[in-house]
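The structures come next, written out as structure tokens.
Derivation of every value follows stated rules applied to the coordinates shown; laboratory data play no part. All of these numbers come straight from a predicted model, not from anything done at the bench. Cβ atoms are built from the backbone, for glycine too; each structure is taken alone.
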Structure I
Amino acid sequence: MMLETSTSFPLNAWYAAGWASEFQRTLLARRICGKDLVFYRTEAGLPVALDDACWHRLLPLSKGRLDGDDVVCGYHGIAFNPQGRCTFMPSQQTINPSACVRTYPVVERHKFVWIWMGDAALAREDMIPDMHWNDDPAWTSATGNTIHAQCDYRLVVDNLMDLTHETFVHGSSLGHKAVAESPFSVTHGPRFVTVTRWMHDIHPPPHWAMQYEYRFGKVDHVDRWQIIRFEAPSTVVIDVGVAKTGTGAEQGNRSIGVNGHVLNTMTPETETTCHYFWAFARNYALEDEQMTERLRQDVIRVFGEDEVILAAQQKAVLNNARTPFYNLNIDAGAMWARRLIDRMVDNERAPRRALAG
């Protein structure tokens, strides 16, 4: 596939603006989908997102201050309420009715604040990606992790949809030749792509051997699974784990095993950078904070290895702009994910093309 030079991300979609804990009674500047935004919470605790440019002289509103629920520009004191309407202008009593800044739909859910960057009339809350493991009482999650990835968000999607790279990039922790050698299946629909891989009767890699030993004691052979679920345009949840060989994990009995969910959602910043929010959730030893932190540090090391690969890949993509990607069988999940993303982008372009024609 030839790489496109035009916008690569749909706007009519929910993206994670950040972890809910990041949004306080202060002004937070963040670029999302090429737009500079300012975020804050109202006195009632509700998140707000506005264009980060004053209507008057375009100074970033994030350089100003809060006055109650209003943002006050740091240049001339013009104030805007959470709906983006001007509430004060200096040295005059009449407020120009056109004085406003754009506001965006935002929803707090699953420890994230989600933002809709496109047509606000199309924003449906039932389309917010499912990341419930972050606040499900049956799970405990190492949350609050963010990577400022120096790459197109789709390269992260590609990386997560094909885990055969674990064998070669993460050999000291997750990697195992079985990941690259075991068969897998791919299913897809209008919004989702699922890649399922089972590895039977293998030695557990270090990351999983440690967790299994913590819960049950040492084990020589396990059945290992990776069930990757992509939700368009940029959320990937990976159901992972190991169970003692032959105890029925593939048939649904995971009681003699350890299970986790790797939660990933990527928000485009520019065409070549993204905000990558991740967490690792598990359903055992929920109160063991030391295990939570140990797993966090393990995943940080793994994702640090991915960061290096993805940044180098992005540089190579820019230096070889006319060179196509070539696909192997292992790229099936990533190819379908790209198709869903492309379809969303094309659907948004179609009305513009019709108007232009």
Structure II
Amino acid sequence: MPKVIRFAGLLLAAGMACGTAAADEKIPLVGASEKEAAEGWLTLFDGKTTFGWKVEGDVKVEKGALVIGGTKPSRAETTSRFSSGNVGGECSLAPSTPEGKSATFTGLLTEGLGPSISKDRNEIVPGMRGFVGTRDTGGEPKPLGFEVPAGVVLRVTGVRIQPVPRRFLPLLNGKDLSGWKVFQDPKRSKSKFAVTKDGELHVTDGPGDLQTEGKYADFVLQLECKTNGKHLNSGVFFRCVPDQYQNGYEAQIHNGFKGDDRTKPTDFGTGAIYRRVPARKVVANDNEWFTLTVVANGPRIATWVNGYQTADWTDDRKPADNPRQGLRTAAGHLSIQGHDPTTDILFRNIRIAELK
């Protein structure tokens, strides 16, 4: 079993990181500290909306909390699914909770902070303030959620997950391009792909296409990226059709936004599923390292940038071999894009964990 993370301390760091900033300043991380984001922690609740959640019954967002329950049975669960992870956050039952009543965790939780929690029933008991848990079966991916009976109200904040690090396979060895190949195209093979002395992948010029030799269908992909210039364009393609140039879904990399409004990305924005759904907020900045996470599970695709969820999309098109024309769930190469002659981008800590 992986090490259980005590989440109470992490919540304080997240609160200190929140605030507002001008467009040219470093954006405060929403729900994850810089260190946590680099470690792959993902916020599952943004404190303002139910984005990324499926809810039933009495569920609302109030004063930064996800409030579940009321006059009827209620539940809330993440739309993204994970087969393993460290998970934690804060929760509390309303003081008016009838004696003998409780709420229940669904999905990942197996251990908890108290005063007490049942490992068998994953029960949230009166007086409980924080929770932490792990699940590492490597089995079927499941959402994380909460189930509340009628007459009970549960308040939840700071919900986060860290996909278990030991489940990840590193895709870049820091020495050379072993495990990768440059797709040769007479008109589109102008990019240079090189590993620096610091073990980073440096992509310059373009266009160009660097593909993994391995193929992946359902997975959690995490990497760090740095754009060495203003509003440079790149992307990470996945489930690519073999022997074709960048023919897959694309997690966009482009840190531009309109005016000083980060909710209005240009060219879909970093964390977008390009040409399908824009990033709901441009979190990353040019000339700074940021973490990008892609979770692909069947038709559901979600992304996080610096731990903040930027996209949650279900491909409801009819199945097709070509992802430009329909839903493709078959395994395919990952591909890093060299976009154009201005490309100057670094990648590091590229890792993947396949979902069964």
Item to complete: Output the label of whichever structure in I, II has the greatest value of FRET efficiency 1/(1 + (r/R0)^6) of positions 56 and 160 (r between Cβ atoms, R0 = 25 Å, to 0.05).
Response: II
Item to complete: Could you tell me which structure in I, II was used to calculate semi-axes √(5λ) of the Cα gyration tensor in Å as 37, 21, 19?
Response: II
Worksheet item: Once Rg/Rh (Cα atoms, Kirkwood Rh), for residues 232-343 alone is calculated for every structure in I, II, which label goes with the largest value?
Response: I
Worksheet entry | Of the structures I, II, the one that -7500 was derived from, the read-out being helix-only ellipticity at 222 nm (-39500 (n - 2.57) for each DSSP H run of 4 or more, over all residues; to 500) | I
Worksheet entry | Among I, II, which structure scores highest (criterion: distance in nm of label points 7 Å out along Cα→Cβ at positions 296 and 328) | I
